[in-house]
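What follows is a set of structures for review.
Each value in this text was obtained by applying a stated rule to the coordinates, not by laboratory testing. Predicted model, so just to flag it, every value in this text is computed and none were measured. Cβ atoms are built from the backbone, for glycine too; each structure is taken alone.
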Structure P
Amino acid sequence: MNHDTKEHLGVFTSEYSDSIPPAKIHPALHVDPDGVMVALITETGVYQIYSSAQRQYSLEQLKDQLLFVPRPYPDLVGRWPTPDAARFIVSGTAPTLAEVVVVTIKLLRDAMEFPKTEQAILVALWGIATYFFPFFLTFPRLNFSGERESGKSKLMMILRGIAFNALLMVTPTPAVLYRLIQEFRPTILLDEVEGLNKDDARDILAIINSGYKLGGTVPRCEGERKKHVELFQVYSPLALAAIKNINVTTEDRCIPLTLQRGSNRALINCEVDLRAPSFARIRSACYRLLLTRWKDVENAYREVTFPDWLNGRSRELWRPLLSLADLADQELSLGLRPDLLVLAKEHVEGRSRVSAEGEALLAVLSDELSLVSNTIVHPGKLADNLKTRLGWQHPPTPEFVASLLRRFGFPRANPPRDRNGVRYEITIQKLKDVQERYECSEPTH
């Protein structure tokens, strides 16, 4: 690599010591402390890589610096129209983030009817944020649910036209998913999730659950003759749509969006044409924003503030969107942050802090302490009441109940055993502490 190329690459070596080589460039989307490099596949199927330093490279120019040589992929052809990319190299300009948000919200509201006005803002910010996802520690999954004809597939199609390297899929195999994610860093849009092949569903859910956080990987055995374990990077934006509720683990990594069939016939009958110029304009603007405002987004993510009620996993999920909302509101007072916080508040209040089994156990213990301030319980003696609370066909095992008690930190009694088995001491104060920590209702006493 000659000196001129080093000077202008997105990995610009000035930040590195001689003993630490610069990171290899991911050909689809590469970020490091010095800048961004992003690939586009031209309308003729040729790879071109653009940097935040307003440089354009062919694969041949970067072949020694690439992690791998990428394959052309038809679904990603022309995501950033070549003429606009060429103009960016000359001008290096971009619209404001606020302008792009406004245009994207209008496109969404012109195409479909949302039950809540804030939902269009959420989807618009999420779609734009997909271009910046490597700058975030986590990226929330979007979970669209609702009855038939509520607009789930239409919303997926709109995101197909907006989001970074968006790939819309129905019943993909796990191997297809983790290879595409590692190679193209795409936005995965999974429609009709309830139709996943049962043999594949477990592995696909592992990708969904692991890939919401930076560094998420799935291990797979590769090789025809000599097998070896390879870790596939699966961190990427992902949205999923289904009529039925998804499992609790996956739901915990999602921002939910419940859709309803609209009443406006014009919007109900509005078809999504991905060839419409409005989609290409939004994507072009997002590419320009990525290459010019990446540092501003990185700083906004670092400096974002939160209300006291937004904590833990919920804070992780909403942080990228609040970062972009703050940045856009600074440019133009759009009031995006208050609207997002309305949805975030509903999300927080609707989330259970404990599992169904844990919630049932705390309720049973509350009953045990209804007339006393402390008691000794045996896991096996609680099993029938738990079965009734949970609506299970068979009672849980004493070992399972004991594991729940330990999970909440209830201590063993002294002595720890008697002829009925293991003994746990439950006090009204300890139960109150647990219920307050998990924001459950307080026991009656």
Structure Q
Amino acid sequence: MNNPNNSIHRKRNKTLGVPELIAIALGGMVGGGIFTILGISVSMIGVYTPLAIVIGGMMASLAAYSYIKLGVYYKDEGATYSFYKRTFPNSPFAASLIGWWVVFGYISTLALYAYTFASYAISGFAIADSEWVRKLVAGAVILTFVLINIWSVKGMGKIEDFMVYAKLVILAIISFVLINNSQTSLPVLLQDNGDTHLITILIVSSITFVAYEGFQLVIHATNEMESPERNIPKAIYSAIFLATMIYFVISIGAILTIPFEDIVQNKENALAAGAGNIMGHMGTHLVILGALLATSSAISGTLFGASRLMAVIAKDGYFPDYLIKRVNHIPVYAIVSLATLAFLLVLAGGLQLILEFGSVTFLLVSLLMAYANYKIRDLTSSSSVFTIVAFLGLLAGTISILYYEFSNQLQQMFFIGGLYILLTAGSWLYSRGKTP
């Protein structure tokens, strides 16, 4: 077993404290999640949407447990890929598989954020219902942030800082205004909602799990933080709690203020469609601005982090060699490849397909992290019971999505299954002949 103390790390600048680390995680998580999941959730479970959001936050905490334990033990900025590679050093296929799944999980979130950006960007125009216009706008925003990421790391960082903090302020304003303009009450909505089974709520929590993806970005900053063993858990758990509260409060405000039929009819841009009835044009523009900032910051940050991870995996021989190449220390080929694949996913499917592919991917990856943590639980000082509970909770979420797909979206299930077959085959081909 690799001992992390034998690893050689770069000298740490130790410039990031807990507040900065929380901001990194929130920037990744609150990247359009509530703008993306609200319409789909309300269409399936109505008034129980806030409950599904809380359950989703609990699932994210279960996933975070193993990430945190492995992150504190290994102190490796490679995070998911490096953890699995070092926990199973004698299995090149395991390292390749987790690398492919993680990277394509990021590709799905890029597609999701770009699709949501496009939906809100064109929501006020006559072309709002055109699926092809939406997909072309999604491609355009991906291209924009490809150019920004290639242009300058420093410039990208400044733009990212502005977008993260601005979107949090706007989300706070939206929450306050929605709750203060409520048109009904929870008891009335519960009475009108009809029967909703707990399994359906769990399915929605699982389908929308991708809204919590991003907390692991904290671990990528291991070399720049003080006291990782203390600050990693503080930052990740705090960020998950704050993201859950943000989603919860906005969802409460939305269901109390916006008629369900409006939310469901305008699934891709539900908040903007409903805000205009309460706050007028200014409210609509504020919601749209919040959505554009939220999705933009997530696109930029995901391109930045995932491209560097892709280059590292390529250097280990599990992706094509050209992805290693950098121009002025920037992995240009990896950035362009990520963006191209994300746009192809946008072209291939709609919002729900992209959302479910992303959620399944991050549930599966989190399952693998729980398994890795259980294998070395004595080294990471992890509770066997809690690790097993986390594994079973994440497994239940994965099974919930598959059950829903099998029962309601069989063709979509085959499409997602086909993607996983291709990913697994690709990871196997690149792991052949590799020596441990």
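So here's what we get for this one:
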| quantity | calculated |
| --- | --- |
| Comparison of P, Q - label where Cα Rg over 2.2 N^0.38 Å, for residues 300-411 alone is highest | P |
| Identity of the structure behind 4.7 (criterion: distance in nm of label points 7 Å out along Cα→Cβ at positions 260 and 316, calculated), options P, Q | Q |
| Answer label among P, Q for the case where helix-only ellipticity at 222 nm (-39500 (n - 2.57) for each DSSP H run of 4 or more, over all residues; to 500), calculated from the coordinates, equals -13500 | P |
| Structure responsible for 46, with percent of Cα pairs over 28 Å apart, for residues 180-403 alone calculated and labels P, Q on offer | Q |
| Winner on relative contact order in percent (Cα under 8 Å, 6 or more apart) once structures P, Q are ranked, highest first | Q |
| Identity of the structure behind 46, 26, 22 (criterion: semi-axes √(5λ) of the Cα gyration tensor in Å, calculated), options P, Q | P |
| For 11.9 (mean count of other Cβ atoms within 10 Å over residues 124-131, calculated) the corresponding structure among P, Q | Q |
| Structures P, Q, by distance in nm of label points 7 Å out along Cα→Cβ at positions 28 and 284: label with the highest value | Q |
| Which of P, Q yields 17.0 [mean count of other Cβ atoms within 10 Å over residues 76-83, calculated] | P |
